[in-house]
Structure P
Amino acid sequence: MVTIVELWLPILLSTVAVWFASFLIWAVLPIHKSDYKSLPDEEAARNALTPQDIPAGQYNIPHLTEMAQMKEPENIKKYKEGPIAFITVLPKGVPGMGRNMILSVLYYLLMSVVVAYITSRTLSAGTDYLAVFRVTGTVAWLGYGTGIIPDAIWFGRPWSSTFKILFDALIYGLLTAGFFGWLWP
């Protein structure tokens, strides 16, 4: 059996590689530039929302507390007339890029540790590169990508954006698989 301690180097290298790939994908390449659209009148929307002083959190319109309310005529009317929206409100102020980058690195590190854990329990020392690559790549891709699918199914995330994130996850999975396969004990 392989221990997680024996996998410290592929854990760290895959974490750094995925962070760098994520930076390139999101900050340099134009892949995700079209994921979010502008409202038809952003200023009017800001002027309508600003006086409400909405605290950071997730909101939906219309907001119902019980499924039975969907059958009420006034709520049926709200759904037919629209808009139907899921809104995430962030805290006021310029977003802290440093904090978010650190949290991203910690997330990528956690994913690499999970990949190491699962792989160390399923493959033995001396397993060939391709077998390690397949298992670690699959686990990493599943971890990085598939959690976004319910957002497309239930919350209106465009499928085009979802497929791009699944593609990003494939790149992250391939990088992770490469380091684990190369440095497998």
Structure Q
Amino acid sequence: MLLLLGVLIGLVTVPLGGGHLSMLGSARLRLVAAIFVALAVQIGILTVMPGGNGAVHRALHLVSYALALMFLAANRKVGGMVIVAGGTILNLLAITANGGVMPASARALQAAGELASKGEFRNSAAVHHPRLLFLGDVFAVPRGWPLHNVFSVGDVFIAIGVAVVVHALSGSRLTTRVRGRAASALPADIVS
């Protein structure tokens, strides 16, 4: 949910920073397949096949994060990617510490109207004796609001980072211009 908000804020504010959304189409990012496979895995375990072997789902959840980190590392020179990676690492720490599930506070889940489904994998759930709960989904967009859900501090970093990435790839003057080796990830127009 916050990821989409970060993208939307980035897209809406790029013109304010003098950027051009048309430049997004010509951005050359590395290992793009890794991020698409990571998203496909998450969609698969959360919506297409949420039932089944919980251990397999938890392992696939961790694999999706590993793929995302590969993409982020390959594109670390793009403005904002380090912020996205930082948020991803915070989330991965909490997920790994809790056996492949993001720990969520019961209060946040209740506020967001997120009801537990028996027998289905939940990427974010109240777990017994959570570890690193402060990095978990402890914040909520309340039920009744659009896109109500729970979220973590890592998700906040990811959303902010994604907005910065959109600005960087659009040539916005609100981001630092990238020089040298990082220029290969950006359209020629962005690098001065």
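Here, each number is a calculation from the coordinates, and none is a lab measurement. Predicted, not measured: the structure shown is a model, and the values here were computed from it. Cβ atoms are built from the backbone, for glycine too; each structure is taken alone.
What the table shows:
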quantity	calculated
Winner on percent of Cα pairs over 31 Å apart once structures P, Q are ranked, highest first	P
For helix-only ellipticity at 222 nm (-39500 (n - 2.57) for each DSSP H run of 4 or more, over all residues; to 500) computed as -19000, the structure of P, Q it came from	P
Test item: relative contact order in percent (Cα under 8 Å, 6 or more apart) calculated as 37, pick one of P, Q	P
Origin of the value 186, where volume of the Cα convex hull per residue in Å³, for residues 12-91 alone was derived from one of P, Q	P
Ranking P, Q by mean count of other Cβ atoms within 10 Å over residues 52-59, the structure that comes out highest	Q
Which of P, Q yields 1.2 [distance in nm of label points 7 Å out along Cα→Cβ at positions 28 and 108, calculated]	P
Winner on FRET efficiency 1/(1 + (r/R0)^6) of positions 44 and 132 (r between Cβ atoms, R0 = 35 Å, to 0.05) once structures P, Q are ranked, highest first	Q
Entry that produces 10.6 once mean count of other Cβ atoms within 10 Å over residues 76-83 is calculated, selected from P, Q	P
Mean count of other Cβ atoms within 10 Å over residues 36-43 - highest-scoring structure of P, Q	Q
